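Asks: Scrolling down, you'll hit the structures one after another.
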Structure 1
């Protein structure tokens, strides 16, 4: 029986292959566009949530091959994205 990680990696393989086929700048620009749109459109926190989920997915897939410094940097990025998402979803006053 395969582990959960193996199942997720196997299910993610087609999407990862499609992402790898794109020029490196395309996923970056897509994430940047979603983040900016998430800041300026009503209910933009939904777009930010999509970004957070994508970042978590890529973090999970890459975790076994990252060194501790890379892990810390990626976790920091995810936490910043979560903080932005929460402030957009639940603004003060």
Structure 2
């Protein structure tokens, strides 16, 4: 059974890391990746994205803002990829 989506994104964010490709579909997945699986060190953009995701999980922020912040962090880390049809 799949975990309950918390802070679902309207569209997944497609990222590519050394571990492979994946779609990040909600604020929980984004927060976990930012905390435990991020390929680069701490930056202001990464910290801000993590904080925004945590606010969504607490019910104090919109999933839209978490997705935007995560995309910015993924672009900074050079892991953001345009979504492909096969990954959806």
Structure 3
């Protein structure tokens, strides 16, 4: 469990900028995926059965991204290797 926490902490710290920059685009892609699932639902072919899975997969991914963004600091605090678990993350860049 300790190695899992350390790996998660490293991943979250190193990909922080990427995640916060790419979050709106990833949510847009999830919206497009859900829309594609809805459109495929109205077709009269064999794909209609799989359209539910496509829609659910993109809804699940969208929910996962939302929860990760909402609880980002709590995830870092939980996975931090330090004893006091106090990690301050600022969403604003430092300008000089």
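Asks: Thinking of 1, 2, 3, which structure, once relative contact order in percent (Cα under 8 Å, 6 or more apart) is computed, gives back 35?
Replies: Matching structure: 2.
Asks: From which structure (1, 2, 3) was Rg/Rh (Cα atoms, Kirkwood Rh), for residues 32-79 alone calculated, if the value obtained is 1.26?
Replies: 3
Asks: I would also like to ask the following. Consider the structures 1, 2, 3: one of them gives 12.0, 35 for Rg and Dmax of the Cα atoms in Å as calculated from the coordinates. Say which.
Replies: The structure behind it is 2.
Asks: 1, 2, 3: which one has helix-only ellipticity at 222 nm (-39500 (n - 2.57) for each DSSP H run of 4 or more, over all residues; to 500), as calculated, at -27000?
Replies: Among 1, 2, 3, the structure yielding -27000 for helix-only ellipticity at 222 nm (-39500 (n - 2.57) for each DSSP H run of 4 or more, over all residues; to 500) is 1.
Read-outs throughout are calculated quantities, based only on the coordinates presented, and are distinct from any laboratory measurement. Keep in mind it's a predicted model, so treat the numbers as computed, not measured.
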